[in-house]
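Got some structures for you, see below.
Derivation of every value follows stated rules applied to the coordinates shown; laboratory data play no part. These numbers come from a predicted model, not from an experiment. Cβ atoms are built from the backbone, for glycine too; each structure is taken alone.
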Structure P
Amino acid sequence: MTLDQDTIERLQSKIAFLERANSDLSDVVYRQQQELDALGQRIAAIAERLTSTQLDEPMRSSEDERPPHY
């Protein structure tokens with residue numbers, strides 16, 4: 001089985017396209033991972049602030065709470 005020059009050029013073109021698409025997708029995944037890492041850090045900071053706020057706030061009993069109709 002011999003491949004003619006046109007078939008070889010088509011295959012090379014497809015391979016080049018797939019290599020470019022793979023590189024582009026890799027870049028997108030890398031940027032998304034950076035965004036996920038940044039969001040994870042923000043969530044951790046917010047969770048820490050929330051925890052410290054809850055610890056600073058005095059515990060209220062149900063007797064101290066106002067009924068919803070007030």
Structure Q
Amino acid sequence: MSAETIRDLLQKRPFEPFVIRMTNGDIYQVRHPEVVILMKTKLILGDPDSDRSWILSLLHMAAIETLQTAS
């Protein structure tokens with residue numbers, strides 16, 4: 001996955017929540033653009049409610065789907 005693709009999704013207005021599917025099958029929901037730090041080769045995703053965070057490699061992102069169509 002390219003950083004540009006994710007940047008476009010994060011900057012879209014109105015923002016549409018989306019799901020990141022990783023090559024290992026893990027799924028991460030991005031509900032707000034403010035909880036993401038996008039870097040050159042990775043994305044840091046935070047959950048302010050639980051104070052957890054994940055570092056996701058852009059190389060291992062298999063798909064991105066809008067939250068409304070993700071299952």
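Suppose distance in nm of label points 7 Å out along Cα→Cβ at positions 8 and 40 works out to 4.8; of P, Q, which structure was it derived from?
Structure P accounts for this read-out.
Going by Kirkwood radius over Cα pairs in Å, which of structures P, Q comes out largest?
P
Can you spot which of P, Q the value 10.0 was calculated from, given it is mean count of other Cβ atoms within 10 Å over residues 32-39?
P
Tell me which of P, Q gives -28000 when you compute helix-only ellipticity at 222 nm (-39500 (n - 2.57) for each DSSP H run of 4 or more, over all residues; to 500).
P
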